[in-house]
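Every number in this text was worked out from the coordinates using simple rules, so none of it is lab data. Since the model is a prediction, treat every value here as computed from it, not as a measurement. Cβ atoms are built from the backbone, for glycine too; each structure is taken alone.
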Structure P
Amino acid sequence: MIDAIDKKILHHVQRDNQLTSAELSERVGLSPTSVQRRLNRMRDQKVIENDIAVVSTAATGRPLTMLVSVELERERSDIIDRFKKSVRACATVQSAYYVTGETDFVLIVTAKDMEDYESFTRDFLYNNTDIKGFKTTVVMDRIKASFELPLD
């Protein structure tokens with residue numbers, strides 16, 4: 001379980017995962033060794049799941065972002081598992097969520113241009129017989145990109 005000091009460490013690491021143990025120690029009032037020990041424990045316990053960076057889609061030549069709602073043909077566990085596996089293997093899909101409601105999955109997809117996105121839809125969505133349909137929403141401006149969680 002995480003305590004108040006762990007929460008302070010997480011608060012700072014969520015905002016800047018490049019902070020050194022020395023910088024974190026100054027901010028939370030522990031020695032660098034203690035901070036590193038706590039970070040390692042939280043990684044081992046999967047409190048910290050990944051050390052990721054938010055990369056500019058435009059700088060990498062993938063300026064378009066789409067939110068894609070996918071409805072599967074049927075809700076069977078083998079179909080759901082097969083789709084999850086295909087999503088995990090697809091680099092074009094940045095994030096994916098298995099959801100409730102009118103749709104089964106919401107995908108966040110990047111593309112170089114609309115031609116690139118059309119190619120993705122043909123290869124990944126239209127050619128998948130398990131997919132009943134999908135709807136695309138084009139992102140006009142990324143306002144926030146974060147996995148930061150509020151730590152009460």
Structure Q
Amino acid sequence: MQNGLVHLHNLLRWVIIILLLVSIFKSYSGWKSGRSFTASDKRIWLFTMVAAHITLLLGILQVFVGRYGILTTELPEGVTVMKDKFYRFFWVEHPLMMIIAIVLITLGRGMSKKAVPDTVKFKKAFWFFIFALIIILIAVPWPFREGVARPLFPGI
């Protein structure tokens with residue numbers, strides 16, 4: 001079951017990245033063209049936020065009770081979290097940066113509910129989504145990251 005949750009968490013990473021790219025494109029094109037905010041825009045932003053929140057819940061589960069979770073792992077003798085690259089990344093850096101990215105996604109999606117001009121909705125959402133994407137790309141354990149690398153598609 002543990003492997004399945006890790007694989008689902010990884011799969012949802014790709015879903016979020018794709019949905020964020022679509023959200024960024026739609027918000028940028030809406031901002032620059034001056035078009036009206038549509039139900040399609042609202043729906044894609046909602047799907048992006050829901051995927052991010054589901055991934056967050058799976059990630060929180062992994063951080064606390066996963067294979068290397070805080071509650072299920074005892075640090076080796078003489079090792080502190082902040083001095084060990086692996087534990088610092090998976091217990092501090094990755095969760096903190098992902099929470100920040102998900103807050104930004106939620107704020108971007110929240111723009112769809114604001115009673116402001118459509119151009120302002122698109123412009124603000126664009127910047128929230130861009131910053132969220134940048135943070136996500138920085139915080140993912142890509143295969144080229146030494147000490148914390150994970151495969152692009154584990155289990156495949």
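Here are the numbers:
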quantity: Distance in nm of label points 7 Å out along Cα→Cβ at positions 8 and 104 from the coordinates reads 2.7; which among P, Q; calculated: Q
quantity: Given -0.56, -0.79, -0.87 for log10 I(q)/I(0) by the Debye sum over Cα atoms at q = 0.12, 0.15, 0.16 Å⁻¹, calculated: source structure among P, Q; calculated: Q
quantity: helix-only ellipticity at 222 nm (-39500 (n - 2.57) for each DSSP H run of 4 or more, over all residues; to 500) from the coordinates reads -10000; which among P, Q; calculated: P
quantity: If FRET efficiency 1/(1 + (r/R0)^6) of positions 96 and 120 (r between Cβ atoms, R0 = 35 Å, to 0.05) is computed and equals 0.75, the structure in P, Q; calculated: Q
